[in-house]
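Presented below are the structures under discussion, each in the form of C-alpha cells.
We did not get these values from a lab; they are worked out from the coordinates using the rules stated. Treat the numbers as computed from the prediction; the structure is a model and nothing was measured. Cβ atoms are built from the backbone, for glycine too; each structure is taken alone.
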Structure 1
Amino acid sequence: MSTEGKVVITCAITGAIHTPTMTPYLPITPDEITAEAIAAAEAGAAILHLHARDPETGQPDQTPEAFGRFLPRIKQGTNAAINITTGGSPYMKVEERVLPAAQFEPEVASLNMGSMNFGLYPLLDKYKDFKFEWEREHLEATRDLVFRNSFQNIEFILETCYNNGTRFEFECYDISHLYNLSHFADRGLVKPPFFVQSVFGLLGGIGSHPEDVAHMKRTADRLFGSDYRWSVLGAGASQLRIAAQAVALGGNIRVGLEDSIWAGKGILAKSNVDQVKLARKIIEGLGMQVATPDEAREILALKGGDQVNF
C-alpha cells in the first residue's frame, strides 16, 4: 500500500499526569478506558497509547492486572495498534514500569530517552480543592522530582522487550534525548525505523516555541536521516499548534487526554475523540490523509496485532 502523504495519529487515552479534579472527562475505570480507546480509533487514531489507573481513586496503576482489565477488550473492538507505556509514573521504579509491556508484548511500547526534572507543581495554583488527597501530594512532590531514565534503565527496558518484537515510541523531552537515542543506535541496540515522539512544553523539558519544534526536527534529521519517523506531542494548550507545525513539516502527531485536557481555548475536551477530530481537521486541511492502523504498521514496521500476548 502507498503511505505517501499519510499521517499517523496516536491517541494517549489517560496517562499519569492529569488528575480527576482537573477534568470530569478523564477516563479512569477499565470500562471508560476501553470505550475511549475504541472511540478514538474509530475517529482516526491508528495507535492507542495506554496507561492504567485505580478505578476508585484515579491513581496510576502499572500492574499487569490493571492493564489486563481492558487490553483484550480494546483489541477485540478495534484494529488500532496498541502502545503500552513503560513510563508509568515518575514515582515508579523501572522494574515496575516495564512489567505490562514485558507480559503483554504489544506492537509498540513507549520508552523515555533520558532523565529530567518533571515539574507539575504549577498546576497547584489552578485548583483550590481536590477530590482526592493524593492529587495534591502528587503535584507538590514534583518540586523535587527527577524522572529517572538512566542509560541502565533504558538498556534494561530494551533488553526486556525487544526480543518480543515490540517496537518503541522513543519519547524525547529534550535535544539530549535524541543524542541518547543515537548512542543506542550506534551500539546496535535499537534498529530503524525509529519512531521518535518529541515532547514539548513540560516544565523540565524543551519548550513549546516554534523554534523549539524546528530545532528538534533539525537535530533528528541530522542524527537519523531517513531512518526515523517523527511525531510530536504538545503539552496543554500548545497541543494543536505544535501538531499543525509538525504536520506541515512532514511529521505525525499525538493527541489525547494524557497530554492535554483541552479542545480549544478554555474548552475542556469531553473525550479523546474531540482531540482526534481536531487533529484530523489539521491533517486534511493541509492536504494530507490520516493513516489507517495497517498503514501505520507499514510506516513504523510493526509486527501486527496478531503477534501480541493479549
Structure 2
Amino acid sequence: MSTDTHTTHAAEEDARNRDIKIWVNGDIVHRDEAKVSVYDSGFMLGDGMWEGMRLYDGVWTYFDQHMDRLFESCKAVSLDIGMDRAGVADALRQVQDANDMHTDVHCRLMVTRGVKVKPFQHPSLSQSGPTVVIIMEHSKPVSTLQGRGIVLATVPQVRGLPMAQDAKYNSHSKLNCVIACLQAEQAGADEGLMLDPNGFVNTTNACNFFIVRKGQVWTSSGDYCMNGVTRQRVIDLCRADGIPVFEKNYSLVEAYGAEEAFLTGTFGAQTPVAEIDGKEIGEGDRPITARIQALYKQAILDHVAARKS
C-alpha cells in the first residue's frame, strides 16, 4: 500500500496564488483581507452551498450545468443567493479580471445563509442576507497522478440516505466526507471509497467513481451520489461514442476485478485508480480511460469554441 499520499485535488504550486484577490459580498480584496464573521451560518453550521468550476481559455466550462445544480440546491433549502445567473457570471468576470486570469483556473463559489443574530441553529436567525465568496486560484493538477493513479481504501463511512442528508446537495456540511478522507488516510490510501447504505460501491470522499469491465463502463446507480457535472458528461460522451455505459448497483468484488477504474471531478477531469484495498486494478494499461480522457478534452475544446463564437 502506498504511503506517498496524493489526492485528486493535488495541484502544482503557483506563486501567483499568494496574492490572489477574492470576492466577499461584492468587495474584491486581497486574500489576507478576505474574512467572514464568526456568526456566519456557513462557519457556524455548514449552512450553505458551493460550486467548483474551471476556466479554460477564458470560458467557465459547463457554467449552465453548474448553475442548474447550485440554484436547484439553494431552492431546496430556501436559500436566496441574492443574484441571478447573469449576476453570478458578472461576479466571476470581475474576480477573473481583478486577478488577470485566463486559463487553468479553479473557482470555488460559496453561498451561505449569512450572518446570524445569535449563535443558534434556526435559519430565521440569519437576517442580513446571504454571504457570497468567490475564490479563484491558478491551478493545474499534478502530472504524476495520470501515470501513478490514485490509491483507494474502502472506508466504514457511507454515503447516506437522501432523507438524512442528500448527497446531491453540494453543501458546506462535508463532515461525512471529511471522516471518510481521514479513514482512508489512516489506512494509508489517498482517498476513501465509500459504499451506499446497501453496501454497493458509490463514490470516493471527493469524486465520482467509475470502473471498466470487459469494455463496459460502470458507475453507481446515482441514487446516493453527488450529481457530478463531469460524471454526467462522461456518461454522455460514452453513449455518443458507442462505449457501453451503465448506471447500476455493483459490489466491491466487481470493482476489485475491474480492468480499469477512474474518478471524475471538475478539477481533475478523469483520474486513474491504481489500487483499491491493496489490490491492483488491471495490468497498468488503461485504454478505455485514455479514450474517455481524449473525448473529454475534445468536448472541452468544442464547448469553449462554441461559447466564444
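The table that follows gives values for the structure above.
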{"item": "Origin of the derived value 19 (relative contact order in percent (Cα under 8 Å, 6 or more apart); candidates 1, 2)", "result": "2"}
{"item": "Comparison of 1, 2 - label where Cα Rg over 2.2 N^0.38 Å is highest", "result": "2"}
{"item": "Value 3, 11, 12, 13, 18, 17, 12, 8, 4, 2, 0, calculated as P(r) over Cα pairs in 5 Å bins from 0, in percent, for residues 113-192 alone, assigned to which of 1, 2", "result": "2"}
{"item": "Among 1, 2, which structure scores highest (criterion: FRET efficiency 1/(1 + (r/R0)^6) of positions 49 and 257 (r between Cβ atoms, R0 = 30 Å, to 0.05))", "result": "1"}
